[in-house]
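*Asks:* Have a look at these structures, which come just after this line.
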Structure I
Amino acid sequence: MNPQSFQQLVPTLQTAIGPVILISGVGLILLSLTNRFGHVADRSRQLGQELQAASAAERALLLAQVQVLARRARLLRLAIALACLSALSASVLVIALFCFVLAGADATVPVGLLFIAAMISLIGALLAFLQDINLSLHALKLELGEAFKPRG
């Protein structure tokens, strides 16, 4: 590799650092989301077993809790899908960046659009995550009843 072409590649490597850091951050968010999803699935199984032995009065409360967990599972699935889309967009962005530089083409529009797609997906994932947090508080209120009095 001649030194001049290597010097032309260095700015591209520097530019690619941002999306790579984004991928790393989204990976940590995905870890959190999948852990929450696992807890929702475990709690759903537990409530399913409790439903089999429940009296009619207990059954209504358990069914309400299961419905909240089902909504949470759908929200977490959406958040996971959007976070994955964000990481995939950032990955394609890095590849596109290098391909356009190697081809000597203008990468401004496609790279910009890929970055925007990655950020919009990340925003969607985070909004779904916040909605899951709110639903988990609702589930806690159902489970604890009057004993649950949030402050504020």
Structure II
Amino acid sequence: MFRESSFNTIDSKGRIIIPARFRDVIKAEGRDRVIVTRLDKALFAYTFDQWSKIESKVLAMSETSEYMRRFRRVFIGGASDCNCDKQGRILIPPVLRQYAELEKEIVLVGQIIHFEIWSKENYEHEVVQMEEDMKKEAVSNEIAKLGL
């Protein structure tokens, strides 16, 4: 499972180092690659096993919904197969780097079944937004359901 956050950089060629604890999860299923896609101005990286489950769920949903067709087009159609090299890095395709605004400083955020790749600036904005949202009763009530 992917847990914790790591602050890092993306090099001039678009490569990022995957933390060893994340690489261990990826290698546990016998592969050295992840599927990376886009959502929420960030990139979402999945192992192949988890990605297969997502594809199955998406295929099971109705294609008559304009919104689901659009989501599938962008989320599934925008996905890229990224191999880990011998240094534990993956190359992020330019179109995904541009979408997530990855230029230098990045944050990798574990999300249990996947990890997210954020520009440091966008991630800091996301944290501030979450803190603002926590002030709203509806949001704090939702989180309280977790027993936190």
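Readers should treat all values here as calculations from the given coordinates under stated rules, not as data from a laboratory. Because the structure is a prediction, the values reported are computed rather than measured. Cβ atoms are built from the backbone, for glycine too; each structure is taken alone.
*Asks:* Taking FRET efficiency 1/(1 + (r/R0)^6) of positions 33 and 105 (r between Cβ atoms, R0 = 35 Å, to 0.05) as the criterion, which structure among I, II has the greatest value? Let's see the in-between values first.
*Replies:* Details: I: 0.45; II: 0.90.
For this comparison of FRET efficiency 1/(1 + (r/R0)^6) of positions 33 and 105 (r between Cβ atoms, R0 = 35 Å, to 0.05), the top structure is II.
*Asks:* From I, II, which structure was mean count of other Cβ atoms within 10 Å over residues 49-56 = 10.2 calculated on?
*Replies:* Source structure: I.
*Asks:* Tell me which structure, out of I, II, gives 16.8 once mean count of other Cβ atoms within 10 Å over residues 97-104 is calculated. Could the numbers behind the result be given before it?
*Replies:* Values: I: 13.8; II: 16.8.
Among I, II, the structure yielding 16.8 for mean count of other Cβ atoms within 10 Å over residues 97-104 is II.
*Asks:* In addition: I, II: which one has helix-only ellipticity at 222 nm (-39500 (n - 2.57) for each DSSP H run of 4 or more, over all residues; to 500), as calculated, at -33000?
*Replies:* I
*Asks:* For mean projected area of the Cα convex hull in nm², find whichever of I, II sits highest and give me its label.
*Replies:* That would be structure I.
*Asks:* So percent of Cα pairs over 18 Å apart, for residues 41-112 alone, computed for just one structure, reads 50; which one of I, II is that?
*Replies:* II
*Asks:* Out of I, II, choose the structure whose coordinates give mean count of other Cβ atoms within 10 Å over residues 65-72 equal to 11.6 when calculated.
*Replies:* Label of the source structure: II.
*Asks:* Using Kirkwood radius over Cα pairs in Å, for residues 9-56 alone as the calculated read-out, with 14.0 as its value, let me know the right label among I, II. Show your work: numbers first, answer last.
*Replies:* Numbers: I: 14.0; II: 12.0.
Of the options listed, only I reproduces it.
*Asks:* Comparing relative contact order in percent (Cα under 8 Å, 6 or more apart) across I, II, which is largest?
*Replies:* The maximum falls on structure II.
*Asks:* Name the one structure among I, II that distance in nm of label points 7 Å out along Cα→Cβ at positions 73 and 89 of 2.8 was derived from. Before the final figure, lay out each step's value.
*Replies:* Details: I: 2.8; II: 3.5.
The read-out was computed on structure I.
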